[in-house]
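A short reminder: the numbers here are calculations on the coordinates, not readings from a lab. All figures in this text were calculated on a predicted structure; none of them were measured in a lab. Cβ atoms are built from the backbone, for glycine too; each structure is taken alone.
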Structure P
Amino acid sequence: MLSVSPLPLPRLERRQQDSQLLRYLSPVLAIGLTLISGALIFLWQGQDPLVGLYTFFILPISDSYGIAELGVKAAPMLLCAIGLSVCFRANVWNIGAEGQLLMGALIGSAAALYFMESGSRFALLFTVLAGAFAGLLWAGIPAVLKNHFNTNEILTTIMLNYIALNLLLWAVHGPLKDPNGFNFPESALFTEAVTLPIVLEETRLHLGLPIGLLAVVAAWVLLSRTFIGFQLKVVGLDASAGRFAGYREKRLVYFALLICGALAGLAGVFEVTGPIGQLVPQVSPGYGYAAIIVAFLGRLHPVGIALTSFLMALVFMGGEMGQMELGLPLALGSLFQGMLLFYLLACDVLIHFKLRGGRA
């Protein structure tokens, strides 16, 4: 009787040196695999895959208004992801950008309502600063816990997200609720004095996007042209080497988390004083969580983050367009985000390992 030997399975072999080509090619592969998987999902849903992909990725930006909306969606993720890149470079795993964004929206809204009757030119400035400062303070909580009580910042920042959400829900159902709003859980509409100026007429594109692009330039300078950026990189790669060199690790943890919190708070206050124009329970559809994907897809580089924030904004818009045009569930956008992160992590394995056929 003939015996058939099983075919040898491919195996992973550690590279002698990480592949720099695959470091930059990995996000492209992840996007391609996401598109292929998306086409299969559309087919499974009984839709033409090409029509589905067109509706998801092309139709939302087929006119000038859609392109402007892309900037509106990208702005909060851009700000959050830039802050997260500073944290992740220092090996500080801040998962709390969502909560910091919500606190920025909450306190910024409280400030906006306080200045409702004010005609001061500085009302908007104070409102924006209040939101940024709220996000900064909210990020300071896990920084204190990490530095002085050795707590895990992943757990504390995630838990603070839920606390921030419930604080916002309490405020919008309670002290900040519009008394003339027919019992809807929302604040009064903000006046023009505390509303961000529009940068493109007949659209919702506001000043938040140019400020986000300025943050990209500032982050690039910080991370690649300053000594503190070098310290963040060294501590992130090897904390013991940083301590040996005399770098103050606790101070760097404070710096990274507070910068991230301020930028996320800025994103939150820009949402309520920009496209929304009031405080509502649904301030964020998950921008802070999506910013984590944006940061890693952009390779923690400010320019890469700027590009991928627009891609992620397109995914959000595609989910909404798929629901309106094809009757698909809105959660499909979240599914695309999850696939994108999954494929990115899978493709990143090839940076450090290579596939080998045959037996060892």
Structure Q
Amino acid sequence: MKNNILEQLEKQALEGFDKELSQERHKYEALSTCSRIGILTSGGDAPGMNALIRGIARTALYYDLRVFGIQRGFHGLSHGHIEELKARDVSDTLQRGGTFLMSARSESFMTEKGMNKTLAIIEAFNLDCIFCIGGEGTWKGAYSLAKQGVPVMVLPATIDNDIGASDYSIGFDTAVNTAVSAVDKLRDTVSSHERCSVVEVMGRNSGHIAMAVGLAGGAEIVMVPEHPLDLMNDVIGNILSSRNRGKRHYIVVLAEGCGKAQELAKTIEEYTGIESRGTNLGYVQRGGSPSARDRTLASLMGVHSVRTLLEGRLNRAIILKEGVVKDIPLEEAIHIEKVISDDLSKQADILAF
């Protein structure tokens, strides 16, 4: 009797799911003719890329689309490194850092010959839309495809958080947490020995990581490319002023675009007499299991991107704006810049007093 009841409940549940799925699919059938999509990750890897791939793939498969994973970014697209993905292929990827599709840079992709080769591959695999995951360079690559008539969707994934159109890029939260953890550990040592620690974080042209790490790590000085500091007045002078106010240890967070940690530490020690050490966190900031925020937002962006396609909106950028996942025209998105405001920089100075 018990088994019969369980079988009946299971049958009812499946019938209910099938009915709901049929209604959901029917809602989009008249809006889109797309049936085969490709997914690629390009540029620097970021924690949460796998979550984006999973979100896109699971949603597309739910709506009965066929999904193809493009390995090694635009390089793999132009060389036909493409395999079909099933639901189980993206299982157990949500918590993994990096990208299982792998990433690579491609100089040939942007040439006329490379683009023609890419277009031929897309036609050969009969791909209706390419979902491109990455940072600024990836978005520009996707826009190049769009101008050739290839429908694309772009999703922001870069630890630099420098995509102007979106308030947030996947991977940023994880990278900042990794760096803050390192700063906390370094502070234990510098406070024990009355030292200055200069911590170099990633960000050649963008200071968003450095600013966030400086604020969360309680740094005395934050150096970002957007707001250059005067070495003597803003760095040496502030450290000496802090010492005169009773501070006995110091943390300087330095974006890589502002110089080298070892060199700055040597200069600080030379002018202040305070023993100083430089630490470059390097690529460790890109690795590790993505944070809950990165996993959640990546998943929601994946769902939104596929629904956007099915609703007939092509060549769109998936963004986070004021806490809501949205989509805007890619052509508009790539021209939006993101800056660190003067007020945010001032607030960091106030908190370091």
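State the single structure among P, Q that was used to calculate helix-only ellipticity at 222 nm (-39500 (n - 2.57) for each DSSP H run of 4 or more, over all residues; to 500), giving -14500.
Working: P: -23000; Q: -14500.
Traced to structure Q.
By the measure mean count of other Cβ atoms within 10 Å over residues 220-227, tell me the structure among P, Q with the highest figure. Present the calculation step by step, with values, prior to reporting the outcome.
On the way: P: 13.5; Q: 22.6.
By mean count of other Cβ atoms within 10 Å over residues 220-227, the leading structure of P, Q is Q.
Taking Cα Rg over 2.2 N^0.38 Å as the criterion, which structure among P, Q has the greatest value?
Details: P: 1.09; Q: 1.17.
When Cα Rg over 2.2 N^0.38 Å is calculated for P, Q, structure Q comes out on top.
Computing relative contact order in percent (Cα under 8 Å, 6 or more apart) for each of P, Q, which one ends up highest?
Working: P: 36; Q: 21.
Largest value of relative contact order in percent (Cα under 8 Å, 6 or more apart): P.
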